[in-house]
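Below, each structure is written out as structure tokens.
Only the coordinates and a few stated rules stand behind these numbers; no lab work does. The model shown is predicted, which means the values in this text are computed figures rather than measured ones. Cβ atoms are built from the backbone, for glycine too; each structure is taken alone.
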Structure P
């Protein structure tokens, strides 16, 4: 099973992983389920790509993993 470490920097942006059984991994952003992966096929890269995709589509993210200072 992949741990929260599989989220990389995205763990700091409200993403989390949940494994309801031995076969599935669910990706959450705050209180919204974003994706469901097979534990066999899930990789850090595929999970992080889904995090980035969600941020771009739902939140207008521009690709930086830091906040611009005032």
Structure Q
């Protein structure tokens, strides 16, 4: 759980949307614009299980590690 908390804390530095997450197809999505996130934080997020989403993943970040539906 500590990895998830760390990842969300990193993402919270860049935005604080009212409804930042959703899950579908065993993935957790976080609606934070990757272009606003530093390269160093993106590297750390990848280590924590989050990847930059492509258009097919609605942009933002996603993780197979923390999502389930």
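A few points about this structure:
- Value 38, calculated as relative contact order in percent (Cα under 8 Å, 6 or more apart), assigned to which of P, Q: Q
- Looking at distance in nm of label points 7 Å out along Cα→Cβ at positions 7 and 47 over structures P, Q, structure Q comes out largest.
- Test item: Kirkwood radius over Cα pairs in Å calculated as 12.4, pick one of P, Q: P
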